[in-house]
Structure 1
Amino acid sequence: MKRSIFDNLHTLLSEPSHDVVKLKIAAIHRTFTGRKQPSGASHVKTELKQILDAHTLDRARYYIRRLIKGLTEVKFGKLNDLNLNRWKEYNDIITDSIWLLDKRDRSGMHTAEYWGNYIPQIPNQLLRRFTKKGEWVLDPFLGSGTTLIECRKLGRNGIGIELQSSIARKTRNRVEGEKNPFAVQTNVIAGDSTKLDFLHQLRLFDISSVQFAILHPPYWDIIQFSKNTHDLSNAGSLQKFLSSFGLVVDRVNSVLDPGRYIAVVIGDKYSNSEWVPLGFLAMQEALHRGFILKSIIVKNFKETKAKRSQEKLWRYRALVGGFYVFKHEYIFLMQKKDKIH
C-alpha cells in the first residue's frame, strides 16, 4: 500500500466532516479497482467499503483505525500463523462445524488411488489452524502420505508411521516427489503404532515432542488394509479395535506438547443391521487418555465411483431395512489436558 494512502487515512482521523471522510475514502477505494491488485487488496477493499457504509463519523473513524492497525501491525494466533488483525482475508478457512467439501484436491503428489485415504483439504484446514510453520506434525496412520504432502506445502515438519513396509516405501517416494519450498523435514517410518516407541523415533530427528497429530485409523473392518494381525482393520472385535486405537493415542500423548491438539478423523459403520457409533467410541477412548473435547466436525462423505453406481440399490435397501445411508464422517478435535497456563 502506498505511503500516501497511509497518510490520507491518518489525516482522516481528524477530519470533522463525515461527508468529506466518505468522499476521500471513496477516492482511495477507486485506486484498488481496475488494475493489478497487490497482495491483501481484497482485505483493504472490504475494509474501505465498511468505512463508506458507516452511518456515523465515530463509526467511520473506528473502521479507519482498524484498517490502519491491520495494515501496520501483526497479531498472530496462539497456535498458528494467522494474522488476526487481518482475519477477514482467510475466507477459505472453515470455522463452522459442518464441512461440505466437494472435489478432492489432486494438486501436487496427492492421489486418490489408495483405498480409504482422506481428502487433502482435511489436513490443510487443520494444519493452518493449529500449527505454525516449522512445527512438527505426527500421523501414526500415514497410509498414502496425504498429511506429509500437506506438511510440505504448508511448511510444517512431519513424521508419519505406516504399518506396511511396502506401502511405506511407496509413500516415502510419493512424499519426496512433492515440492519442498520451505525446506522442511518429512519422514516416513515403517512400524506398528500400537507398539512403537514414539519418543525414540523423534529423537532420531533431534526432537523430543510434536505440536499436532492427526489420527485417521481404519474404520475397523470396513476396509481390510492388510493381512497383518496388528492392523486395526483386522481387529477381531470392537473392543479389540478400540483398545488398540487407545494404545496409539497413548503413544501420541507421550510426545505431544502440553496444550496442543490432536484430530481424530473417523466414521461409523453398520454391523448385523445395527449402527455402530465407531466415531464416538473412538472419541471416548481419547478422552479417557488425557484429552478434552474442543469440537466435533461433521464432514460430508464423498462416495467412490463404485458406490455411486449402487446409489439406487442402497436407497432401496435403506427403505426396506429402516436405516439411513452413511453420508458423513467425523473430525474430533481434542486438546491435551495438562496445558501450560
Structure 2
Amino acid sequence: MIHQRLLKVGVTSGDINGVGLEIVLRSFSKGLCNNAIIVLYASENAIRTYEKLLNCSFDFNVVENEDTAVQGRLNLLECVTDVVINPGVSTLDGGRYALESLSSAVDSLLNKKIDVLVTSPINKHNIQSSKFEFPGHTEYLGRVFGVDNPLMLMCSSQLRIGVVTGHIPLSKVSSEITSEKIIEKIIQMKHSIIKDFGNENPKIAVLGLNPHAGDQGLLGKEDSDILEPAILHVNRIKQIAFGPFAADGFFGSKKYLDYDGVLAMYHDQGLVPFKALAFESGVNLTAGLSVVRTSPAHGVAYDIAGKGHASLVSFIAAIEMACKVYLQRNSLVVN
C-alpha cells in the first residue's frame, strides 16, 4: 500500500436503543482508532449512559468539527439532542436520534469533511418521518447522492450478493422483475467489483426467480422470458453473467465459490444464504454511489441491546472494508 494520510471515517450511532452504539464504543476500546481517524456522530450523554449500562469507561475526544479530530481516540461530534435511552425498546426518540446522527454524517460526507461513512443499524419503522420516507439506508443514500437504484451488495471474504428487488413485499417481486432491471444490476455489480475490489474480469452468477429456475417453464416463465434475455444482452461483447441458476443447488453445492458476485432476484433469496454463511463477518456495501458507505450486516438486535454481548466482528469489518474500497477507488492499493 502506498503511503497515504489517515482516512477520516464517519460513524453513525443508529437506533440508540439497539446494539449499534455499544458496538461502536466497544470496538474502539479494542484499538480500532489506530488505523484511521474516527468521527462518531452522537451525544456525550448517550456515551455516558452506555458506560453505566456496560459498567466500563470509554476514551473519547469531543470535537467541534471534523478538522480537529485526532488519531488514536474516538472523536465525538455532538449532533444529537438528548433522548431517554431504553435499550431493547423501539421508541420514536430512538428513530429521531438515528436520523439526526445519519443526517449529520451524510452532510459531512457530502461536504468532504469525512472520507467514508459507516452506518450503525436503524429500525426501519421508527425512523420514518417527513425527512425519511425510505425502506432503508440504501434508498435514502441513493436519493441524497442522485442515484436512482443503488445496489445493496452484501460482502464477505468468500461471497458477494446483490439483489434486484430490495425492501419490498414478496407478493410484488415478480411484477418488479424486468430484463432492464436485471441488466442494470449486473452492470452495477460488474462496475463495483472492478472499481471497489480491483477485479478487472468479474464473473457474475444470476439466480433464477422460480424454484429450479423455472424448470423449463413448468414452474414459471420469468426465468426463460426475462432473465435469460437479460443475461444474453449483457454478454453481447464479453461473457460476464452466467445462469440463471436454481438458488438451492447453487448454494448447496458451493458453486458461489466459482464467481466474483451473485445476483439474487429478491431480498431473502440473497440474504438468507448470505447470513447463514457470513452473518457475523458480513458487510453491506452500497454499490453505485460516488461515495463509500458500508454497514455491519446485522440489525438493531433489541433482544441483546445494552448487555455487552453483541459481536463486534461485522462492524470492524465494515470499517476496514470502507477504507479499503476508498483506497482502491483512488488507486492507492497495489496488489
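No lab work stands behind these numbers, since they all come straight from the coordinates. The structure displayed is predicted, hence computed values, not measured ones. Cβ atoms are built from the backbone, for glycine too; each structure is taken alone.
Quick rundown of the values:
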quantity: Structure (1, 2) behind the derived value 2.5 of distance in nm of label points 7 Å out along Cα→Cβ at positions 277 and 325; calculated: 1
quantity: When mean count of other Cβ atoms within 10 Å over residues 181-188 is computed for each of 1, 2, the largest belongs to; calculated: 2
quantity: Per volume of the Cα convex hull per residue in Å³, for residues 85-260 alone, the highest-valued of structures 1, 2; calculated: 2
quantity: Among 1, 2, structure where FRET efficiency 1/(1 + (r/R0)^6) of positions 157 and 213 (r between Cβ atoms, R0 = 30 Å, to 0.05) as derived comes to 1.00; calculated: 1
quantity: Winner on relative contact order in percent (Cα under 8 Å, 6 or more apart) once structures 1, 2 are ranked, highest first; calculated: 2
quantity: Entry that produces 2.2 once distance in nm of label points 7 Å out along Cα→Cβ at positions 45 and 93 is calculated, selected from 1, 2; calculated: 1
quantity: Answer label among 1, 2 for the case where mean count of other Cβ atoms within 10 Å over residues 21-28, calculated from the coordinates, equals 24.5; calculated: 2
quantity: Structure responsible for 45, 24, 19, with semi-axes √(5λ) of the Cα gyration tensor in Å calculated and labels 1, 2 on offer; calculated: 1
